[in-house]
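Input: structures, listed below.
Nothing in this text is a laboratory measurement; each read-out follows from the coordinates by a stated rule. Keep in mind it's a predicted model, so treat the numbers as computed, not measured. Cβ atoms are built from the backbone, for glycine too; each structure is taken alone.
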Structure 1
Amino acid sequence: MISNKEIATQYNIFSNNIRHYRKKINMTQEELAELCDLSTSYIKQIESGKEYKNVSLTVILKISKALGVNVDQLFCMTEVSQHAS
């Protein structure tokens with residue numbers, strides 16, 4: 001069974017990677033939200049990582065497509081996700 005701490009850690013990796021890949025292509029949160037047909041406030045909540053949400057597979061797929069990355073890239077520990085706040 002996965003612990004709440006492990007879930008929080010993975011969610012932080014996920015949210016940091018979204019922010020990283022979005023900024024890498026000079027995309028705003030508003031632009032990402034529009035491409036994904038989501039609200040800007042929802043993207044902000046996901047990226048904040050302060051409170052993890054149950055993000056649906058559909059949302060994850062929309063975000064990865066909008067960012068031009070594979071889904072697994074959003075969940076992989078990188079130097080950026082490891083040190084991002």
Structure 2
Amino acid sequence: MNGSFNERGLSPEEEERMLIEDDLDMLREDLVGELQAINQYQEHIESLGSEEAAATLEHIIEEEKEHVAELVKLIQRLDPVQADKFREVS
């Protein structure tokens with residue numbers, strides 16, 4: 001630490017960590033949204049009578065799964081503890 005603090009009494013390092021935590025909160029909410037979208041599309045596919053509509057939603061699900069993977073990778077880059085947990089279960 002260099003002894004300087006912002007108006008909230010946080011050091012630059014603490015401020016940076018707080019910003020990263022805020023980003024992680026938003027990214028995790030986004031991840032939940034993507035997973036919920038996948039589940040919702042799957043439910044709709046099971047109810048649809050149109051094969052064309054079902055095929056379109058299946059394509060959308062694949063895109064949502066790509067978004068999930070991208071978000072997980074980003075969360076791992078920003079949160080070393082989370083990255084360690086993924087490595088432990090792999």
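Determine which structure produced the value 12.0 for mean count of other Cβ atoms within 10 Å over residues 14-21, calculated from the coordinates; the candidates are 1, 2.
Of the structures listed, the value fits 2.
If you work out distance in nm of label points 7 Å out along Cα→Cβ at positions 30 and 46 for 1, 2, which one comes out largest?
When distance in nm of label points 7 Å out along Cα→Cβ at positions 30 and 46 is computed for each of 1, 2, structure 2 gives the biggest number.
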- Message: Once relative contact order in percent (Cα under 8 Å, 6 or more apart) is calculated for all of 1, 2, which comes out largest?
- Response: 1
- Query: Looking at structures 1, 2, which one was log10 I(q)/I(0) by the Debye sum over Cα atoms at q = 0.19 Å⁻¹ calculated from, given that it came out as -0.90?
  - Reply: 2
- Value -29000 of helix-only ellipticity at 222 nm (-39500 (n - 2.57) for each DSSP H run of 4 or more, over all residues; to 500) was derived from the coordinates of, among 1, 2, structure 2
- Calculated from one of 1, 2, FRET efficiency 1/(1 + (r/R0)^6) of positions 6 and 62 (r between Cβ atoms, R0 = 25 Å, to 0.05) reads 0.05, and the structure in question is 2
